[in-house]
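Read through the structures below before going on.
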Structure 1
Amino acid sequence: MSTLAEREAEIIELFEWIEDDTDRYTQIIELGRKLSPFPEEFRTETSEVKGCQSKVWMHHQYEGETILFFADSNTAITKGIVSLLVFLWSGLTKKELDQANFEILEKIELRKYLSSQRSNGLTAMIMRMKAVTNR
């Protein structure tokens, strides 16, 4: 599995050429299409991320020292956003996830292109993932 720095570099490279809002949304939607299928047994109220405009489900499990995240959403753009987070942070240890900062989201200017409701949803997804380090 690649390191967090390598994953961040890959995301930056993916978004750095995009100048048009439509192309940015298209890229986000494409990321969502690559998201692994979400197991139906995890599509519960407990796994639903509160604070998102769309339905978002997130589940985590441990594989040794690493945390694996699984997620899904009922809308294409939100599914792309959660896919980006899963790509970046799934497979990290608690310590790595706890130390992960969110500069990558600033570098690709993700929030700049999101409505305030989607931005709030992004924050809720991040908080849900980071809460795992407190368990």
Structure 2
Amino acid sequence: MALDFKVVQKGQPGVAGGGEKKYYAQIVNGKEVTVDDMAKSIEKFSSLSEADILGVIRALENIIQEELSEGKIIRLDKLGNLYPKISSNGEESAKKVTSKSIKNIGVNYRPGKRIISSMKEAGFNKVD
């Protein structure tokens, strides 16, 4: 298996008119795998039924949502870690920082070593 990439031209950020333009490799996204697809694949490697696997995945989704909403880091062993993140507006003093200062909330993902290793070993295909 290999990762598809394409070539894109980009200018310099923050430079009027784009400045000196260079060419970069960019992953071609668009192929998707659904939870149902993964459940069917997992079924081939286990004694669990597709319905049992989907039940576990749905339960995992619920637990992850609950734990992240409590500010916890989710450690998924070799898969990696999920943790909550926020960004906020800068205020003039610490007293002025309130929940209203928060402008965005999200989740960061830090992949495990095996995930990174498998991507490095995948190879690459240049596409037009």
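Starting from the value 20.5: which structure in 1, 2 was mean count of other Cβ atoms within 10 Å over residues 67-74 calculated from? Working through the options, I get structure 1. So semi-axes √(5λ) of the Cα gyration tensor in Å, for residues 51-106 alone, computed for just one structure, reads 21, 14, 8; which one of 1, 2 is that? For semi-axes √(5λ) of the Cα gyration tensor in Å, for residues 51-106 alone, the value 21, 14, 8 is produced by structure 1.
Here distance in nm of label points 7 Å out along Cα→Cβ at positions 83 and 99 was derived from just one of the structures 1, 2, and that gives 2.3; the source is 2. Looking across 1, 2, the calculation of volume of the Cα convex hull per residue in Å³ that yields 104 traces back to 1. Suppose helix-only ellipticity at 222 nm (-39500 (n - 2.57) for each DSSP H run of 4 or more, over all residues; to 500) works out to -15000; of 1, 2, which structure was it derived from? Derived from the structure labelled 1.
Here, each number is a calculation from the coordinates, and none is a lab measurement. Since the structure is predicted, the reported quantities are computational estimates derived from the model, not experimental observations. Cβ atoms are built from the backbone, for glycine too; each structure is taken alone.
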